[in-house]
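Given below, in the form of structure tokens, are the structures.
Read the figures in this text as sums done on the coordinates, not as results from a lab. No experiment lies behind these values; they were computed from the predicted model shown. Cβ atoms are built from the backbone, for glycine too; each structure is taken alone.
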Structure P
Amino acid sequence: MDYSEQQLAILSAQQSNILAITSVCNVRCLFCSHQGNPSNVRTFSSGHRSFEEIEEIIEFIDKNKKIVIGESITRICEGEPFTHPQIIAILKLLRRKFPKTLIQITTNGSRLTENNLKLLESLKPIELNLSLNSSSLSGREELMKDRCGEVVLAAIQRLKELEITYHGSIVAMPHITGWGDLEESIEYLDSYDAQTIRVFLPGYTKFSPESMKFDLSLWEELRKFIQECRQKYQTAITLDPVRIESLDAVVIGVIKDSPAFKSGIKIGDIIIKVDDKGVFSRVDAFDQITKKCNPTVVINRGGVIKEVPITKLANQKSGLVFDYDLSPVTLEEMERVIHNYRADKALLLISQLAEVRMKLGVELLREKKPNLEIEILAVENKFFGGSILTAGLLVVEDFRTALQEYKDRLAEIDLILLPKIAFNYWGLDLLDENYYQLVEEFGIEVEII
């Protein structure tokens, strides 16, 4: 099936409230993911979207959800929003149409001039995701080929003064800029009141330049480094990707001056219950607490069980920060699909990164539904290779290879489940192959969840 870039942009708006405005970027990051794409991966990168096209997309935006600019979950390569020549008109249009809706903008910060900052201040509520990567001018130039580093450093200071909410992000490359530069960047964001600091392990594929490749032992080194930083700095620091070893709702950060901060919850606390209801996972704890008005949470703090009231409104975020693990909604959907197909035994194909958390989730599901038979098969990202472990970059050929290796046991299976994130609206992977091909090849029903 053929589709246009504008169709994908409209789908992004419908499904995720993302407003794709440009593919133009004014920096050249060493870690840019687009460098790791082979020529047969179909992506769109056609420059600035016209104002008329943007007006059309805006009609599909939901006023009750935050509007996201500068990110994409489709094949559209998203660039730097502030390079768009009509960014001011676009933002003003959004604010006129959606007076109270939060606008979230992901930016590298190089265009956050005083005029643009004043504009953002006038358009609150605004939230920025600011890709700092290095707080040194030499580090920004080496990692991003950015010669305007002083602009973003000054902007971070002004964001605090103007009370514009922002989250800082860093793609960690200590093997290039050094561990000292990484910690100084974290310290800079912490000192100027970033809400959270998101640290990313850079990803590379077998198609990436050799300069991007590194030993995966860096992941473990980075995990230990972040744990140490959490003890030094007040700002909540997350690491992505993260290895999940349990579904315990362990708090990894508390946003300063948030309801949870004022309640006294600390890093390392484990949420056990919310208003007497048990907690399934980190995601479940976050969702339960967010929805509640003035919830009382039961925590385990070093073996001591305590009740802690949190004063907040319903649907107001508490300020607690968790790693992302598994939503109970995912297991509920899996159970529903298996029931609808009347499957006696299902085979769940998942990414290597999700293997442990899904096995933990399925074990808990089996405790409630002992007759439910689900086998789990972790699928290697052979097409992209490199350090890629996520489901979003699996392709049909990866699933095909895994099923062929499993073929001696397929006779027992009457339903195959695949991760929905690997496919677009039309069921196509990144190579435009439809997952339904697997039904024809293996003679077993296939569903995505």
Structure Q
Amino acid sequence: MSTPTTDCDVLVVGAGLAGLKAARELTAAGKRVRVLEARDRVGGRSKPGEICGHTIDLGGQWVGPDQKRLLAEAAALGVNTCPQYVEGDSLLHFDGKRRRYASDIPPLSPLALLEIALLERRWRREAGSLPVGAAWSAPQAAQWDSESVASWMRKHVRTRDARQFLRVVTRALLCAEPEQVSYLCMLEYMRQGKDLRTLLDVTGGAQQDKFVGGAWQIPKRMADQLGQCITLNSPVLGIDQHADAVTVHTAQADYRATQVIIATPPALAAKIDYNQPLPSRRWGLLQRMPMGAVIKIHVAYPTAFWRQRGLNGAVASNDRIFNVVFDQTPADQSIGILVGFMDGAHAVEMSTRGEQARRDQVIADLVSYFGDDAAQPIGYVDQDWTQEAWSLGGYVAHMPPGVMTQYGPSLREPCGRIHWAGTETATQWCGYLDGALQSGQRAAEEILGG
């Protein structure tokens, strides 16, 4: 390896929103910073793409009114918002039946709707009992963490429609199956996003607005401001801690600094070689936080034909594979675009079957939702995040049963000269772009305050 470079105070591993935010905060405070990014681009799980000549977000794209950090960052960078299209009816495709509805209440059975309302009240109470940043210390944490969402559901949810609703919700939020996710983890996710209704809703919720031109512009403009301190195509292979410094090894060079921030998904941080073994609790956490599985898909048509039928393009389904859909039509309406997701077990299965099989499945599902007009798209683009070597999935890593109470206290705890960032470490809006920003700012403040 080359001679260590000593030209920086802080090294940041990862040029997603968390790493870029940390780097900007440190640079503004006068620190010399070097950002090392494995990919050939910045942005992490925020990535641009194109369909039929229109730029699209292949990663995170929405913002809600409660995500103040993201809104402020975007405004400061000159990236404006526009509302998600909501005019018209939404569609629910449950158990082979297609139903349209105009309100925020899906057309499920009255008993299921009553049970869901009672469950939401219960979840607000239980999630509200979790201490901010320390869910593992709640009085009932051990009990809740011993259950998966699925096992909890079998004990406490009586109607089939409500169980199916919760299964769809778990997939939509965490891109994982209810059997894989701790009930405590799900409660903490609800707490971080205010409540389940806020997480799911468009108007007033986390999907209320999009960014004109795409959310990918935010990390791109942040990186442009940082300039030459970002080194791309530089996967970190190892980190050596010394008494007075830290050395970070890449295939091309070694870098030396006083502190390092790791702003990558936990599964990627686990692949780094550490000369000083991490504390057992931290090491155990990195090995036990798998990423969700998700494939994001855009489909283009000559027109937004669904709008002409009084539909807003929104679909949720418990029995189709392309099971969550939104309208993504550009403002000039020169073409119509639908965007949606395969998530959880569906994403794992369809990833193995290849792009053509996914395209065929998506079109079949859209025909089931919207009729024969959906059979002839003019463009198709999918982003399989499970095959991204430097993401390993999306949107976020989750904790299976037993992980949060045993390993959770190490989530944000520095390990010597190593600090941790990334949306998984947020205390508000974990799994979202806003949470990534919060985590980067917190990691920078740890160093500046130390």
Structure R
Amino acid sequence: MAFVHALIDKLLESPAVSVTEAGEQLLAALSAGQLGRDAFLNDPLALVGPPYFASRYLAQVTLRTVKGEYETLEEVVASLSALIERNPPILEPKRQATADRVVLPEAKVLDLRYPVKVDGGVWESSIDALVTSGPFRDSEVRIRIRSDQNRTACFLVPHLWIHSAIAAYNLAPLGEGDFAACAETFFVLEPMRQVNATSIARSLHCTRPQLDQLRRGKGDVTIHTLKGQLVHSLFDRMLEGASNMESAYREVLPGFLVALASVTDEFFDEEAFRADVLRHTGSLEEFIERNPHLLEHSQLELKRYSATIGIQGRIDAVFRAGNRIDILELKTGARIRPEDHAQLFIYRLLLSDLVRRWQRNDGQDVEVTSRLLSSVDGSFAPLRVTTDFYQVLDARNKLIAMQYAVGRNAPHIAPRHEGFNEQICGSCPSWTRNRCKEMSDV
């Protein structure tokens, strides 16, 4: 869109303009200098109607800029840049797309209708958006959502905000610019923003621990987590061919000394810590002896980023031999938890696009196996599916919304406080679990 390019160039060439001054420049450019600031503030829709016919999105950006709601000029430019021609990636379909389902690769939210209960106990919500990519580019659309068709999508709407970016998959066309969500519909909020797979796995049932970390900047660095990181580093050395773990321990340890010093005191028993780490590596050495093929065709600490669903992760080890892929995730805790299986499921999900491309290019099926390996005793557990794609994506979208809300002076959503539940909360860090229990009404 040449006009948007011209607007951006004009703002960037202006000498040290403020946000409100930039808003007045936008207003003058969009109305050819005919619409004054006060008149526009009294009737913002005047810019959308005749004789100006600006898009609703541009009118909203101009209004927010004139009011000084953006903090910097860079935020204004970023909002305008969303209209520039882009070709974002979309998910590789498992099967050929049908004519009665539509994908919107990218759209900017213009208006939201929060869930309202109607006849029959059904909830209805809707999203108005400007499509910024794909066949419907530059079109304003409305997406209607009913809880009896897709409850997850219906109740995601309050987590969205004006001008947030969304990707929408499997929409059912109702008419020109009108779509409905069906059971297979899903949304990706701010798909270019990455969320860590571990954070999502921990948030499937409750986002409280992640909210605490965002607000307080308090992580979960402890002696136990540092021991786990040490064991992971030594496991990588094993898969690279190292056989002397005593020597490898001495080589790896200096990189952890500062972190260890921050969480230990004069009573820390360094020799017992070393013996515990080597006990774990002993179990792992026995596992590798039973599975010597792991020393071949391995990719260690494989980083995967998805620009389609906005999830990233680092897989401990991936092995490919022929048409078989084996995903191995190492766990150093006393027990394998449900969230560990969820994390492994997400890693498998991150590889799914890649696997489908391999299948299409090679013309043969690819067998994927996934295992959790415990360094406590060298045992392993195959993936036990405890979640699904929709639940994972919903948790990811809500984490994005929570991150956005925490950074705003006036959050668009109130952080939800989950009631204390021993079954759900038992796997949380003690400092989170105890505070939730003290503050809960349950």
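Per-structure values
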quantity: For Cα Rg over 2.2 N^0.38 Å, for residues 347-386 alone computed as 1.36, the structure of P, Q, R it came from; calculated: P
quantity: Structure responsible for 131, with volume of the Cα convex hull per residue in Å³, for residues 131-322 alone calculated and labels P, Q, R on offer; calculated: P
quantity: Origin of the value 0.00, where FRET efficiency 1/(1 + (r/R0)^6) of positions 43 and 235 (r between Cβ atoms, R0 = 30 Å, to 0.05) was derived from one of P, Q, R; calculated: R
quantity: Read-out distance in nm of label points 7 Å out along Cα→Cβ at positions 51 and 379, computed value 8.0, structure in P, Q, R; calculated: R
